[in-house]
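Undergrad: What follows is a set of structures for review.
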Structure 1
Amino acid sequence: MIILPSIDLRSSKVVRLKQGDYSQQINYSVDPLDTCRSFREAGAEWTHIVDLDGAKEGRPMQTGLIAQMIKASGLKVEVGGGIRTADDIRALLDAGAARVVLGTKAFEDWDWFKAQTREFAGKLVLAVDAKDGVIAVKGWQESSGRLASDVAREVADWPIAAILYTDVAKDGMMTGPNYPATQKLVQAGPIPVIASGGVGSIDHIAEVKKTQCWGCIVGRSLYEGTVDLKEAIKVGGVK
């Protein structure tokens, strides 16, 4: 299982939100570029970057900074937050992103998203962010009315790089991911699943691995010292 350390950006600073709530922001006094470099030095292959300003405004806001972070780190990077057009996707790929994460726009215009998965085959990640099993959109501020498990089955044969599953109630809380819901998505089809939200300890990572996810995102616990990235990568890689 691949460990993807994450960086959430707001106003060019590294932050975390509790349960996707912009009023519950935690600020970290770390430099985004230095943070990316530290991930590489710890042995990470990937990092996950979220443009929170973009997610809220509905258009990418920090592509320039993200390009610098990609160049500084040498890591494979997947980027999400506010991506609404093919030009947005192309700009992030041109900036060096390995993958682009789409959530809100995908569920607003499903036919458009399906077309983009062909245009950018193997480069797109579908963000399935759920509250009580129902997918949330627009920075987790609105419900789509669609069940995560149904969507995972529907896209099973689409050329998508991965499904990024986040239980919004767990995100940023460090109390453990939603293991049953994550496993349900893994079992829904062949597309790799990345678990996100709630990892607060090495034990949580070991439990996520049992779901047979392709990857696991680790965020707040890295910044607050409850998870050591080197150890997490080791646990993720144990056969």
Structure 2
Amino acid sequence: MLAYVSVAVATVWTSPDKPRPVDRAALSSPVDIDGWITAMSFPQRLELTDADMTQTQVLLGRPVHVLDRRDGWARVAVPGQPTPRDPLGYPGWIPDAQLTASAPTAAGNAGGVPVPDAGDLVRTARGFLGLPYVWGGRSGFCVDCSGLTGLVHEVHGITIPRDAGPQALDGGATRVERGALRPGDLIFYASEPDDPSGGSIHHVTLYAGDGAMIEAFNHRTPVRVTPVRDAEYWGAVRYPAPA
């Protein structure tokens, strides 16, 4: 069955037993994501990654498939965030209090999303500069590397996989040689950059032009513009504009 996110942004957790006392502000309705991020120490933010606590985020009004319910939690799959892990969408758990059975009422029809050009993708990505890195972040409050690139594309009506490796290997993307990079292309980094299988890809950025890229790098570094790095460079892909 479908349910809909009823808070500004719902964080999707790996399991209901993952949240800590410091995470209460992210579990409430209404939610306080800014308060959650501010309350966490650096080690607590790092623990989200190291302990595999969070998966992704879903914005207000977006649908989720509810697969199960347990003790005030819903096990969900998030459509619009493709993953090899589940054909229905990105999996995880959301507090029941952050979901509603009622579909949101559309305020009107804007006539579809305008077809973006490369500059549109870069301008959108620049709007996230300075946001904190939070593992699983995919909102205007916080992002991780693939959360940033996925959200930038979603704003322009382009659906791409949720995680970096699948973004690189998706059949809907075209591989781009380094000398042919253009703004809006996605650049990938891997611990084994010569492996074409992409199995060791661990990071994705968005090319901004003139040898620079926009990235959500790590927990100590807000979203930034930085030169394209040579070390661990795996390759780049380009996603087509929506038909």
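Undergrad: Taking distance in nm of label points 7 Å out along Cα→Cβ at positions 81 and 105 as the criterion, which structure among 1, 2 has the greatest value?
TA: 2
Undergrad: If FRET efficiency 1/(1 + (r/R0)^6) of positions 9 and 121 (r between Cβ atoms, R0 = 30 Å, to 0.05) computes to 0.65, which of 1, 2 did it come from? Mind showing how you got there, number by number?
TA: Working: 1: 0.65; 2: 0.90.
Here the read-out was taken from 1.
Undergrad: Quick check for you: by Rg/Rh (Cα atoms, Kirkwood Rh), which of 1, 2 is greatest?
TA: When Rg/Rh (Cα atoms, Kirkwood Rh) is computed for each of 1, 2, structure 2 gives the biggest number.
Undergrad: Name the one structure among 1, 2 that FRET efficiency 1/(1 + (r/R0)^6) of positions 1 and 41 (r between Cβ atoms, R0 = 35 Å, to 0.05) of 0.35 was derived from. Please report the intermediate quantities before stating the final value.
TA: Numbers: 1: 0.95; 2: 0.35.
Source structure: 2.
Undergrad: Just checking, which of 1, 2 has the largest value of distance in nm of label points 7 Å out along Cα→Cβ at positions 49 and 89? Before the final figure, lay out the partial values.
TA: Values: 1: 1.9; 2: 2.7.
Greatest value across 1, 2: structure 2.
Undergrad: Same structure again: Of the structures labelled 1, 2, one was used to calculate distance in nm of label points 7 Å out along Cα→Cβ at positions 17 and 193, giving 2.4. Name it.
TA: Working: 1: 2.4; 2: 4.1.
It was calculated from structure 1.
Undergrad: Further question: One of 1, 2 was used to calculate helix-only ellipticity at 222 nm (-39500 (n - 2.57) for each DSSP H run of 4 or more, over all residues; to 500), giving -10000; which?
TA: Only structure 1 yields this read-out.
Any read-out appearing in this document is the output of simple, stated calculations on the displayed coordinates, not a laboratory observation. Here the structure is a predicted model, which is why all the values come from computation and not from measurement. Cβ atoms are built from the backbone, for glycine too; each structure is taken alone.
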